[in-house]
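Each in structure tokens, the structures are laid out below.
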Structure I
Amino acid sequence: MSSGEVVYLVSRLGTVAAATFLAILLWSRTRDLAWMLVVIGVIASYADIIFSFLSQLGLVDASRYVFLGIPIARILLSNLPFLFLCAALIVMIRRKRL
């Protein structure tokens, strides 16, 4: 792993760790469904970063669970934050329409 990749992963890890900490603080103060979905999306993004970091270090085998040649863990973790964000936006749109 080159030093550029290490700097990229560590900076991304630090940024998402700060966002996750703030999201957990928000979660303890709100019970709104849309905000809770946003918080879960941020936490899922943190899980994606941790998985990428561990995969780059060789501690986790990303290709262990493969379906039709597609690594399921990689696809799931990279898309999960956006699925929760979409769900939060749908909740907000429905709330404003009704």
Structure II
Amino acid sequence: MNTNVLTALISASAAVLTAVVALVLNHRAFTGLENRLTAMDSNTNSRFIALENRIHADMQDLRSEVREDIKLLTGKVVEVDNRLTRLEERLGK
């Protein structure tokens, strides 16, 4: 075999081998990147779900407190109304 032909074959096969190795490494890198992005997405989703749950629980507690405050306020309004009615009766209105 001629040395020029052998040199050309080695050069061509080296170029092809380099391209194949680059493709394999790029595929592995992109797969690793995709896995990391998927993990980040999953982590972010779980953190947002936890935050939503905490906000929902806090809102439930706040609703309960507001409900109790309204009951207390209503009771005070009724008490003031009763006292005012008694005062009006005493004054003869």
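Read-outs: derived from the displayed coordinates by stated rules, not from any lab. None of the values given here were measured: they were computed from a predicted structure. Cβ atoms are built from the backbone, for glycine too; each structure is taken alone.
Taking Cα Rg over 2.2 N^0.38 Å as the criterion, the top structure among I, II is II, with the largest value.
Quick check for you: by distance in nm of label points 7 Å out along Cα→Cβ at positions 19 and 75, which of I, II is greatest? Largest one: structure II.
Upon calculation of volume of the Cα convex hull per residue in Å³, for residues 27-82 alone from the atomic coordinates, which of the structures I, II produces 36? Checking each candidate, the match is II. Out of I, II, choose the structure whose coordinates give helix-only ellipticity at 222 nm (-39500 (n - 2.57) for each DSSP H run of 4 or more, over all residues; to 500) equal to -28500 when calculated. This value belongs to structure I.
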